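A.B. asks: Please go over the structures that come below.
Read-outs throughout are calculated quantities, based only on the coordinates presented, and are distinct from any laboratory measurement. Source: prediction; values computed, not measured. Cβ atoms are built from the backbone, for glycine too; each structure is taken alone.
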Structure I
Amino acid sequence: MTIALQYSGITVNDIDESLAFYRDALGLELRNDVAQGGFRWITLGSSSQPGLEIVLSEPHAGRSQADGDALQELLTKGVLQNIVFRTDDLDETFERVRASGAEVLQEPMEQPWGPRDCAFRDPSGNQVRISQAVAQA
């Protein structure tokens, strides 16, 4: 038996604004754009991980009104779980994302636990971290 992660969700306020960030600034590929019941779900992925997709959806998409309201409140507060990407060139990735106008939370720096990383907020306020493994001596 095998098991692998296939989808990971990110809740966003505006699908099109978020698509521009994740596709254009981060360089992910648009995989799917589905409309249903007045909402859209977008999936994006990377050619380096073809079986893994990120799903962008609004707080009320596929949820009850109460659950969507609760999720919207958490998104507004900026307390939803962050997402961490890995790159082989942190400095180049940082400059590309910063040039997109994304809010910089942390410039590239070495962390005490090992990797170099940086952090941004996506257009909905989610924290997006990008790391690069430290070269082994």
Structure II
Amino acid sequence: MDQRTDPLTAAKAIVEAYLERSMVPDPEGASAYLAPDFELVFTGARRFAGPAESAAFNAKRYAWVKKRFLRTDAALDPETGDVHVYNTGYLYGEWHDGTAFETNRYMDKFIVRDGKLIRTDVWNDSAEILLAKAGLAEAEL
């Protein structure tokens, strides 16, 4: 079985290609992987219409940011035929104050249907790190 016939391998490749385009950032290129009714939900239930909006949000938070992939795993939902893809790793980049970071954990969950992304849920440690930098963290990181 190869990528053209294995839905899990194909879905993982779609997710990684989307993430690579998103990190450029190339919102237009990343949008090619999206279904028309795509949903993008960030930590804190922030909803975005697509990669251009999330890139604009990231530009407010980071001077620049990229993802270092650790794993990409996939599971087929036998009832719907959707493939659930999980990509996890570390964000690295620079805050607007010039401080570099490289150990900001993230976990993204994707749903792939008919070769297109229909939903992405994004979680990371950025808010906790920013709270700690501001002296507002409830516990040490």
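A.B. asks: Can you rank I, II by distance in nm of label points 7 Å out along Cα→Cβ at positions 36 and 68 and just name the one with the largest value? It would help to have the intermediate numbers written out before the result.
C.D. replies: Values: I: 1.5; II: 4.2.
If we compare distance in nm of label points 7 Å out along Cα→Cβ at positions 36 and 68 over I, II, the biggest value is for II.
A.B. asks: If you don't mind, there's one more thing I want to ask. Starting from the value 57: which structure in I, II was percent of Cα pairs over 18 Å apart, for residues 44-107 alone calculated from?
C.D. replies: Clearly, the read-out refers to I.
A.B. asks: One of I, II was used to compute helix-only ellipticity at 222 nm (-39500 (n - 2.57) for each DSSP H run of 4 or more, over all residues; to 500), and the answer was -6000. Which one was it?
C.D. replies: Working: I: -6000; II: -8500.
Structure I accounts for this read-out.
A.B. asks: Once distance in nm of label points 7 Å out along Cα→Cβ at positions 92 and 124 is calculated for every structure in I, II, which label goes with the largest value? The partial results should precede the final answer.
C.D. replies: On the way: I: 3.0; II: 1.4.
If we compare distance in nm of label points 7 Å out along Cα→Cβ at positions 92 and 124 over I, II, the biggest value is for I.
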